[in-house]
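Derivation of every value follows stated rules applied to the coordinates shown; laboratory data play no part. Since we're looking at a predicted model, the values are computed, not measured. Cβ atoms are built from the backbone, for glycine too; each structure is taken alone.
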Structure P
Amino acid sequence: MPTPAVLAVAIIAVAIAVLLTSRARPDVVGLTAALALGVVGVLTADEVFAGFSRSSVVTIMAVFVLADGLRRAGVTDALAALLLRFGGRREPRLVATLMLTGAALSLFMNNIAAASVVLPIVPSAARRTGVRPSRLLMPLAFGTTLGGMATLLTTTNIVVSGALRDRGLAAFGLLDFAPVGGALALCGIAYMTLFGRRRLPAHDLGGPDGPDAQALLELYGIPERLLRLRVPDGTFLHGRTLTESTIRERFDAHVIAVERDGDVTHAPSPDFVLRAGDVLVVQGRLEDLVARDVAPYFEVLPVGGWAKGALAEGDAVVLEAVLAPRSALIGQTLRTAHFRAKYGFNTLSIWRRGAPLAAGLADQPLRFGDALLLRGPAANIAALRTEPGLILLAEPDVLAAEPPLVAWRGRLALGVFVGTVLLAALDIRPVSEVMFAGALLMVMLGMLSMDQAYQAIEWKTVFVVAGMLPLGIALTKTGAATAAADAVVGALGALGPRAVLAGLVVVTVLLAQVMHGAAVATIMAPIALDAAAVVHADPRAMALGVAIATSMAFITPLGHPVNLLVMSAGGYRGRDFAVVGAPLVALLVPLLLVLLPWWMPLIQP
């Protein structure tokens, strides 16, 4: 390969290696790699920043705004509640309904946003039917991803469509993915309903009260870390506030309740004044308190009923909340966010990547997908619900009520969206122009303000795509994509175009399990187009196969952010996704290789 191609491949290989190790954010990796390609002379300055001017990026931004306009007008919540009313009480029917709901929403929303709409309803459905949430949340995640296969309005599909346009080929229309992607989605939902759900774990996560709350506490291992400490006479703690007591800093323990004269104060505020004789219920480790000379400060008492459910008695509630996709809490600590002072809830534990965290919670930077186990007065739930960065998994049983009514604003927003989609489907104007006009009309009609439109856009995704697109330009410009395509054709070309397509799909699916979908699409699309040229196949068919393959991210929780979103809420571990998702991928890949050539012949006439 020429020197520019070698440099391009080396930089992209380093970027892929960093992405695989998750040592840096995908947007940072993409932007850095694009800049490096410019510094070494592979790309011009205009090409380095070309991603920000691509129509695919504009389309992605418009989709976010349109979807948020529907959400703010109550359309998505009404649709989710309406569809879930038909879920019934049996697990198979409920799984199918959840997956169909997620798939339907993801046809016109970002997959994570679609899952976020339905996620708070799942615990209510679980309590109503007796089905454990862990039997429902993974199907919901998979349903939203499957639905994304059937529409152009998925980030990876938009990226691949943009790659076609860059080559001077006809870009995909709004409905081009529907025949193949829709059939695959229905097959995937049928598999999960009939067979896949049998492989799901049955974690008992419970709900906000009674035995369910106790099960939730036990899952997080809370009873084993409870201590009761009496404030003795003559201690310096008498008359000091909790903040001044430095209990959290000195003993790595936090106070979750204070008993005084038979009364219990749940989730005491930082300015709560301690008195001699108070009994503090704290979460911590006895060995840590003993090692740090606890004797002058406290007398250790038997835990008693606090380990047997008293945490969820009286006016106290125990509930679980998941960080929303664009939560301002991500990257902050509970201390810097002043979480307890702001909402009146103690964070008992954080569930992350399949295991609970208990030590040093106040200074633990929060991550996307974290689930917080919270305890506090029931009266404070209303304040907690006002936090847009949290998705409560203990909402009232909305399934028992009528679906929320969609007011005139909802009908107007729905009309704007439907009109936008119809114009895009008619292909009168480029999809990017139509979608952008629809988003702008949402703002002009007052469905959301311009500031809210900026907030609706998931800028991380925008910068990932804008940063990764120059990598595709470099692969094409230097001939590296052609060399990779020649290697694929050299290995499989003798077996025909279908074998080449199979090789590209398998590589794409493997990369999609551990890398951001936009990065996979950016790298694989040029290779697929060059491979199509070598074997004289339809480039749009090859590109469609690669685009759909990027959505088959079911085997690991890292494959798609929506998997991380439900991981903590469902108490899943990494192997749970492999056990359920691997057979699903094994089913969908052969189906794709059969359905795609039938709908869009590989050999050009």
Structure Q
Amino acid sequence: MKKTILLFTLLIALVFTSKAQFSENFNAVADGGMPTGWTLFNVDGLTVNSATAVNWVTNAWVCYAKAGLAITSKCAWSTSWYSSAGTSNDWMWTPAITVPASNPVLSYLVAAQDPSYPDGYEVRISTVAPTSGNLMSSTVLLTATAAETSATTKFISLAAYAGQTVYIAWRNNSVDMFLLAVDDVSVQSTPNNNAAMISINNPAIFASGPQSITGTIKNVGFNNITSYDVTYKIDGGASSATYTVTGANIALGSTGNFTHNVQYTFPTGAHTIQVTIGNVNGAVDPVLTDNVMSKSVSVASQIVAKTALLEGFSASTCAPCASWNATFNPWAVTNDANMNFIKYQVDWPGTGDPYYIAAAGDRVTYYGVSGVPDMYHDGVVQTLSTAALATSLSEATAKKSPFAINGTATYSGNTVTIPITINPYVTTSGLKVHCVVCEKKTTGNVGTNGETEWHHVMMTMLPTSAGATVNFTDGTAYTNTLTKDMTGTFVEEMSDLIAVIFIQDDATKEVYQSKTITIATGIGENSIGDVKIYPNPATDNVTIVNALNSDISLYDMYGKLIMSDNKISNSYLLNVSDLAKGTYILKITDGEKTYSRKITVMN
């Protein structure tokens, strides 16, 4: 199944000192049409897959504004997804363009919609008007085997055609991919030496202490950039020393990274980083509006280990889902200690999965998913291979987190109760806390793809699919107790539930921390006489009730004493958060009475 990713990127605004010789943004074109003077050639003659998300592409290229796609403004779209797989050969030619005599450059915006199925393309040029008989006589300016999957401005020097009349084409030459978009076509003269700030690469949240200021620039001038200056300010203070980048060789349209050679020691709290670049190739940058960039950051007092969260989208009516799950499920079992994961069952293709609920549809919209199987980590679509996912897990661990999540969860009858505590080591606002109740294995949602069981299927999201908006203060614990009557949901076994807690930034989709908690039997279902022990299994604390003044001992399965305490309180918390995953024996001694109970730790 083809799928779509919703990716928002920072696009560079090109401001030149001379007026564009030719430009087209497609905004004035009627849906399904093309601008006056543009010429299309549908050479392959293949039939677009009419039962899919690309059935609106009714010609070699068509103009549409489609919400939720990689380019949301009106632009030109082409597809290579046909009813029977074949090689696309779809051309889009400009009208005649007179190339400027000095520093002529072609620029355009491009995006392949689906990272798993990225269309490739060619840019070609001809000095004669295109006809069906001379297309391949044109000259190739650029070949891309796979276009960028976030909207990217590309630049091509037209110096070899200065002063000439030309026609320029985009040719989709992909095999069974998805969608390709082109927008903001321009031919104009450019300044010799011109750079633009693209990003400040310091993370939005990091630990206090010395930090290097890093960033990325883009060359939007005609000459290659070999040197430039970088300065920064923190919180509007004095400028740093000037750092001159030398030895660079950044071609037109390419990017380069820098790391300022003077670190800044950040105290805990909120700060603003402002970076300025200039003196490109020893000359004054003619366009200064794109030379300065600011970024707000939050500095944590400490950081702790981070556990990755994978969010998958699947359906029991999707044949590729069965193939992928056959690979993913055993890999997930092997990597259970290194990650948390959730599966959202969707209501397509066809009738979709019988266990679809509206909250799954909300997550589909949140990420811009339009096909399955699909999987996300930190808001980024993942390549569906276990090697790629293993890399994501390693990256998550390396990042660390300024949040620690703890909690217990129990059920009584059909009602789950999930008290959670989040200890923040950073002050920041507007993050979302989500709690997803999943069933570890379901077998009742059989569809048409041959699968007979599904893992970690989402049953509900608490408090809602939108999560709870939380403003965190460093050192102040956030607590909340969530409850849900699961009557009427698709839960098959209450004893098979888990709760996945995670903290997410809606702006970037990054997940800062996650934790899985087993939803254990509640008070009264792990009892010894009047003594109550819960939850069991546990991840953080085991509560012992009605054992006032008793002595307790915890042993591993080999009889080794792990911990003990005397004269415990009437509602005693036994901390097992540092214990290895496994089974332990809890002994409670009250005078001459001794009780034993197996305790399962799920860390």
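Quick check: 5.6 is what I get for distance in nm of label points 7 Å out along Cα→Cβ at positions 184 and 576, calculated from one of P, Q. Which structure matches?
Answer by label: Q.
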Note: mean count of other Cβ atoms within 10 Å over residues 24-31 at 15.6, derived from one of structures P, Q, originates from structure Q
Here mean projected area of the Cα convex hull in nm², for residues 120-463 alone has been calculated and equals 23.1, so which of P, Q was it run on? Q
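Given a value of 1.00 for FRET efficiency 1/(1 + (r/R0)^6) of positions 64 and 424 (r between Cβ atoms, R0 = 35 Å, to 0.05), point me to the structure among P, Q it was derived from.
Values: P: 1.00; Q: 0.20.
Comparing all candidates, it corresponds to P.
A value of 59, 35, 20 was computed for Cα extents along the principal axes in Å, for residues 264-343 alone; which of P, Q is the source structure?
Q
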For relative contact order in percent (Cα under 8 Å, 6 or more apart), which of the structures P, Q scores highest? P
So distance in nm of label points 7 Å out along Cα→Cβ at positions 80 and 104, computed for just one structure, reads 1.4; which one of P, Q is that? P
Here FRET efficiency 1/(1 + (r/R0)^6) of positions 472 and 520 (r between Cβ atoms, R0 = 25 Å, to 0.05) was calculated and came to 0.35; which of the structures P, Q was it taken from? Q
Among P, Q, structure where semi-axes √(5λ) of the Cα gyration tensor in Å as derived comes to 48, 26, 23: P
As an exercise: helix-only ellipticity at 222 nm (-39500 (n - 2.57) for each DSSP H run of 4 or more, over all residues; to 500), calculated from one structure in P, Q, equals -17000. Which structure is it? P
